[in-house]
Each structure stands twice: as C-alpha cells, then as structure tokens.
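Chemist: I've put the structures underneath this note.
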Structure I
Amino acid sequence: MFHPIPSRILEQMRRLEAIDARDRVDGTPHLERLRQIPPETGRLLAILAASAPGGTYLEIGTIAGYSALYMALACSEGGARLIKFEILAEKSRMAEETFGLAGVDDVVELVHGDAREHKDRLEDIAFCFLDAEKDSYRDFYDLMIPVMVKGSLFVADNVISHADILQPFVDHALADERVDTVVVPIGRGELVCRRR
C-alpha cells in the first residue's frame, strides 16, 4: 500500500501539503484553508481502512481530498469503494480535481451534499472517517453507528486539538456499549471506535 505509493497519488498529496503549508504561513483565514489531516494521520487511516471488514467506506467532510487519497490506497488494495460527502461547493470542486489528477475515480465517489440527507446510501458501513464541522460530530456518530457492520471502524478527527468542544462527544462514544473506543494521539487526535 505504501511501498510505493503510485506517483499520481503521491504528486497530489505533495501538492495539497504545499498548499496547506503555504496557507498556514500566509495566515489564510481558518475557514478558507484546506485544514487537512497530517500525513501520519493519513497513514493511520489507510491501515485502519485496509483492516476493515467488507462493506461501504465513507468519509464525511472531504475538503480537497487529501485524506481520501490515503483511503483510496486501502480501497485499491482491498477492492472497496469510498463514498465521500462534502457540503461546500468550492471544496467539492477541489476534491474532484484532486481525484481526477490522482487517478482514483475508480475507487472514490464524491457526493456534493450532507450525508444526513443521503440516508439511503448509509447501509452496511465498514469504515467511516468523520472530519466535518465539530458541532455535527454527535449527530453523525448517532447516525452512523447503527448502520455499521460488526467489526467496522468509525474514526473521528481532531478530538485532542478540539477537546474543548469535542470532549462531551468523546465521553459519549467511550460510554457507548455498542463500540470499543480509544483515543489515539496521532496528528490532532483520532477517536477510533470498533463496532461490536
């Protein structure tokens, strides 16, 4: 999966990393930046996704598609498809460009819209990565956990960097007997839940 990463995917990863780094240095306003995950989180996602059981893979909150490139590696290896939801038109456009240039259109489907409005697509979920607006995390968790298959994985980003906002959500997941949960201190903090 990582040995080697296909050149078209690697080129797009590097391009998005450069944009993200430039935006952070230039002081681009928070909501206009890519706000993508760091590479070590991408590698964790790829390994977790590759370890998930059969079923549908989802990402809620796409930005420019950086995290999807890592998950596409797992999908290509395991024959899965990834459905990505993004509500912002500009971010959807950027993600479409990324997926086309990286050549991952065969394993990644981008849906412009809110996953909560596409409940018909949410069944037999094997893997879900959540990286959306933080006030929506509990809603998405409560929507996803009932439709996830046994042994599936639910991962939520930013649970350490945004602990001031997300701690009640983390506490809810830790107390949920339907899942086994751990907070992984990689990147900005990943909540990893395995459906029992």
Structure II
Amino acid sequence: MNKLKLLIVSISLILASGIASAASVSANATLQSDYTWRGMTQNNGDASVNGGLDVEFDSGFYAGTWIAAVGTGAEVDYYGGVAGEMGEISYDLGYVKFDYPGTAGGGADFEEAYLGLGFGDFGLSFAAGQDTATDNIEISYGFGDFGVAFGDYDEYGEYFYLTYGFELGDFAFTVGYTEFEDDTAYDAMEADEDAFFIDISIL
C-alpha cells in the first residue's frame, strides 16, 4: 500500500472513529444519451443508465458506490473520502476504484487518489493514478447555469466540456458538448472525439 493510499485510509479511520454523529443516505439515478468521461465516450456513443448510493456523515467523511452500463457489461466504482471547507476554500480528498466485472484478468480495473479544491466559481481537481494508472488534472469554472472545464489526462489526451444545467419538475437536466484530443494514436485526427449529450437525473 503506497503512502498516499495509507494516508487517506488513516484519515478515514480517524473520522470513522467519531461517527457517533448522524449519517445521511442518498441515492441517484441518471439517464445519459452518451456516457462520456474525461471527454471520451465510455459506451460507444450509445445511451447509458447509471445510479449510485452514498453515505455521508456530519464529520465530512463519506463513502459510496456507483454503477453504469458500459458496452455489454458494467462499470462499478467504489469510493470514500472526506469533504469540507477551510474558510472560503472547499476541499474533497478521497480514493476511488474503477472496477469492470467480467473483464479478462481484471485488466481494465484501476484506482486513483484524488483531491478537489473549490474557490467561488472556480474548481481544480487532481487525480493521482495508482500503480500503472496515469494522472489527470482539471480546471473548471461555473457562471450561472453554465459550466466549462478543461482537463489533461496524462498519456491519453486533453479534453474540454461546455455544459448548461436546469431543473424541470422532479428532474435535473444537463445539456453539453465535449471534445477530446487523443495523444496516443498515430493519426490523432482519427482518434479525436466530440459529442453533444444530455443527462437526465432524478432529484
């Protein structure tokens, strides 16, 4: 177990030891016209349904799982961490495992430690890939119902998001556009991706 993972586990255990505080449980479900992650389609451009379950404590500690339809199988994420605020800066420190059940040898599975920071409408996140996984850094800015984000996924490429979100009745809608510039392909133009998408979530 590397030092960063050990640090996160230690923090989680310290927080968990004081969990006489109240806990809240929430669930989420989303229908996506195209499940994109860091600018790349995860379901061959087809629609995907996903959902998750989270447990949050007053201490700031949280844990959860999230499942999405990917191709003929699924992606199952497990994560935990601590989130809170220090003055005007918000933070989110955690660890996540991306699991793809049924993949031969588990070769597609990987893990990341992550840190997210927020100041006003600005956001900065860094994901440290564990073992052979690569790192990712992303900056974002929100203005009203609009949001933009730019990321650099080491050894893979750069991506851009433009989104607009609104609520209607018991549903939240996100309409967006994303671009991904591939750094791995011999002819990058053939591997670059761009897509319009819409997400519909239950409030």
Structure III
Amino acid sequence: MQENGYFAHGTAVIDPGCTIGKGTKIWHFTHIMSESVIGEGCNIGQNVVVSPEVVLGNNVKVQNNVSIYTGVICEDDVFLGPSCVFTNVINPRSAIIRRESYQKTHVGRGATIGANATIVCGHDIGEYAFIGAGAVVIDEVKPYALVVGNPARQIGWMSRAGQRLVFGQDGLAECPETKERYSLVDGEVKLLNI
C-alpha cells in the first residue's frame, strides 16, 4: 500500500507515531515501531524490526532479517547487510528489565555493516567504515576503517566507494574506482579532493 509518499507491503506492521520519509519502501513482514524515524528514499527489506526511537537517515538500505534496536542512529547512506544485528543492553537478563540501561550506537554516514555482523551497543562506527560479514564489533570503529573477525579488528582502510585503500610511503592513497585521493596521518584518514 502507498501512504503519505512511502510504500509499505500489506504484511508490514507500522505502529502509530512513526515518521517515514517520501520514497521509502518497506517490505514483507517488517515491523516499524512507534517513535522511530525513517528518512527519505530508504529501502527496508523483509522481516526487519525497527524498534522505538531508532533513527535512520536518508537513503539507508536495510537488508532482510535485520534487527535495529532502540538507541541506534544511522546517518544517511548507511548499508545494513542481511541478518546483521544491533544490541542495546550490555548485560541482558530475561528476569531483569533494563530499559533505563539502553546504550546508544551511532553509525556514521555511508558506513557498511556486512551480513551477520553484530554491533555490541555503546560503540560508534565512523563514516564510510566497512564492517566485514560476521564481524563482532566490541569497540569504536574509525571513519573509513575496514574491520573483520570476532572480535572485530582493523585490517585496513576503505574509500567512500567501498574500495580498499593502499597508502604509500607518502601517506597518500587513491580510490581505484573514483580516483578520489586520501591521506593517512596519525591513524586518521581524510578525503583530500572535496
């Protein structure tokens, strides 16, 4: 069904009190909970849960079977791969209610989180970072960092286009796809030609 400028499949459940941007598509068996905010041009795959107060920016792509829990904020152009999951309590117990203990996770613009990755709450992911499939993130991830494994560890750097960056002795690298140039100084990557 088409409502208010966005599309929602007939099996999707959209609770009252959500904000959903123009051009967004919400697919089969997805549940968008109250007080969540979804930007324009997003694509929310099937069997996705978006919990209360989650914020997704514009052009966020959420693949099938993703769980996004309260406390998560994703900036524009974030990609969430199939079956990735966010947590929001560091020490959950079934018999103890810890809603006041929810921790925040901020995902920077253009970041990619691979299939089946787990993002443990309270750790921010920098812009254009790339989390490999199956990684378990238990610490902050720098902008443009490529991290893999369990626990996730940094093994390199990625461009805005999602290409591996190889830095020379001069601390410079060029994206093989876009030809954008980057510098690496004191463990921080910066885009040079904007």
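Chemist: Kindly point out which one of I, II, III the value 14 was derived from, the read-out being relative contact order in percent (Cα under 8 Å, 6 or more apart).
Modeler: The read-out comes from structure II.
Chemist: One of I, II, III was used to calculate helix-only ellipticity at 222 nm (-39500 (n - 2.57) for each DSSP H run of 4 or more, over all residues; to 500), giving 0; which?
Modeler: III
Chemist: Looking just at Rg/Rh (Cα atoms, Kirkwood Rh), which of the labels I, II, III belongs to the structure with the highest value?
Modeler: III
Chemist: Quick one: mean count of other Cβ atoms within 10 Å over residues 63-70 came out at 26.8 when computed from one of I, II, III, so which one is it?
Modeler: That value comes from structure I.
Read-outs: derived from the displayed coordinates by stated rules, not from any lab. Just so it is clear, the structure is predicted and the values come from calculations on it, not from any experiment. Cβ atoms are built from the backbone, for glycine too; each structure is taken alone.
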